[in-house]
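Scrolling down, you'll hit the structures one after another.
What follows draws every value from the coordinates through simple rules; no lab data is involved. Fair warning: this is a prediction, and the values are worked out from it, not measured in the lab. Cβ atoms are built from the backbone, for glycine too; each structure is taken alone.
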Structure P
Amino acid sequence: MGESREHLIRIKPHVVQRALIYDGIRNFFHQNNFLEVDTPVRVPVLIPERYILPVSSNGWFLSTSPEIYMKQFIAAGYGNIFQLCHCFRKGEKGENHQPEFTMLEWYRTNAGYEQIITDTEQLLFFLTKELQVSPAINYCGNKIDLTPPWPRITIREAFVKSAGWDPFVNPDYERFDIDLMEKVVPCFTPNQPTVLLDYPAALASLSRIKPECAQVAERAEIFIGGLEIANIYSELTDATEQRQRFQLELEYLKATGMDNMHMPEEFLKAIAHLPECGGIALGIDRLVMLLCNAKSINDVIAFPN
């Protein structure tokens, strides 16, 4: 109890700032005519993803992402929506990770990943005004200017320049993840956010493939101060293709002993009615770290696990 109390006293300024950030996020989306929605935390089925380990809950799961329900809102005609929620992923613990964390997701209809990137630029710039701080924030000894637009670089350009190989020519996705964090991200301009976009199709996840180039997925990630802040997609709206991708993931998961994962049938039914849209998952805890100049995620969470 004493240790917890001391922690709460020490991080009080960050807790206060976090509340203001939440207010600012809601102000931004309300001003842009987005509807705030709420989805379940305990769920019977998840989107099957080999790199995300779920937390079981009496035969169900704790949600790894609200996407499986948020897209059902979109398919039912709700238009632009957003949500702040808690998510859970097993085995994710460290300076920038917690097994329970806060996610901001939003979806914009009649849009793709480029529009969501623009939304993100505008949101963070808006937050600096709401918090009455300079858009040139200080984070871990660096001054980072959040003023839009942010530099964009494709996966191919970034890997050829910083890692010395082209993942489209020589697909090696284990090496890809290592080189991304050890070689590519450290070469990004330190005083601005960087938008890394156009991933190999094999790493499309739930994003659509570029119509003019079957090798490339319309997926982007945003990095600020060395932190991965957000994952952005032009959302896949082809239910048949989505089922095929899920089937590959389920086969991999079952081969590795996760036989409690099943095809998310209600989600796939919704995909069949999904309009063109873009979406994003943005890590709130890391955003708070940036805006509070906090090096560790534990410094912005009141009760870290």
Structure Q
Amino acid sequence: MIELNRNKFPEQIDEEMELQGTTFIKEVWYRFKKNRMAMVGAVIVILMICIAFLASQIAPHDPYEVDLTNQFSPPNSKYLLGTDIYGRDVLSRIIYGTRISLVIGLIPTLISMAIGSVLGIISGYYGGKVDSIIMRLADMVMAFPSLLLAMVVMYTLGASLYNIFIALSIVGWAGTARVVRAQTLSIKEKEYVEAARAIGVKNWVIMLRHIFPNCMAPLLVMLTMGIPGAIMSEASLSFLGVGARPPTPSWGLMISNGKEYLFSAPWVAISPGFSILIIVLAFNFLGDGLRDALDPYMKQ
């Protein structure tokens, strides 16, 4: 799989010798685990997923329980991150908010990538008028700032978590379509694709079995990069009042509700803001690590 190049540094030669005879998956894992920040990001992401699944077991209080006698209680042994204006436990709301952030980050990103992948493969494979129409449509979507376009969709459909899924799915497909189209233009000229055409394999079979699998590496990187973008978009929409509705424990909504008390009760807004920072950085570190591990130019 790997040819040794004696013009390289000794440590590079040792690495190539160690990877001799390994499978592609093992090779990617070997390169990925050497990236410390990527490993840190992966651990944080796994931890966040565990928190989301076990939220009802690990949350110390009911995130919706109102206790007006404990308004703006500072962090203490009972409420580790304090309480908000309604006396609700901030830590419990952040834990439950992890579910919302991960679901909002994952599902719309997968939907938009599925749409973009299909349109990108069709555009690159058939070319001509089909390619022109799809790419001009992608240009129209990319001409608007994604957050502004999502706000327009939310104002049209109404503020709710379900409509956020629709809004983020609509605005996120164009970038994926362009990347997949570029991959398709390169792959469709390969000998094995031409051989499949020569023996009469149907176009949709070629696209599904030969082209799409070879687009998985960039799509995987785009997925890890797209999730934090969707999380930030949901938080921004909720902060602006067109996303999640009260009393949903959305991190963006928590920041919006706590911004007026930033000096008197800073923990209400700072805690969810720090949570957004951590999860976005973790996914970015993970995406950078996957890109470096999968990029063939990083192996030179």
When Cα Rg over 2.2 N^0.38 Å is calculated for structures P, Q, the one with the largest value is Q
If semi-axes √(5λ) of the Cα gyration tensor in Å, for residues 88-255 alone is computed and equals 27, 20, 18, the structure in P, Q
P
Given that distance in nm of label points 7 Å out along Cα→Cβ at positions 96 and 160, derived from a single structure, equals 1.9, which label among P, Q identifies that structure?
Q
From P, Q, which structure was distance in nm of label points 7 Å out along Cα→Cβ at positions 184 and 208 = 1.5 calculated on?
Q
Given that helix-only ellipticity at 222 nm (-39500 (n - 2.57) for each DSSP H run of 4 or more, over all residues; to 500), derived from a single structure, equals -22500, which label among P, Q identifies that structure?
Q
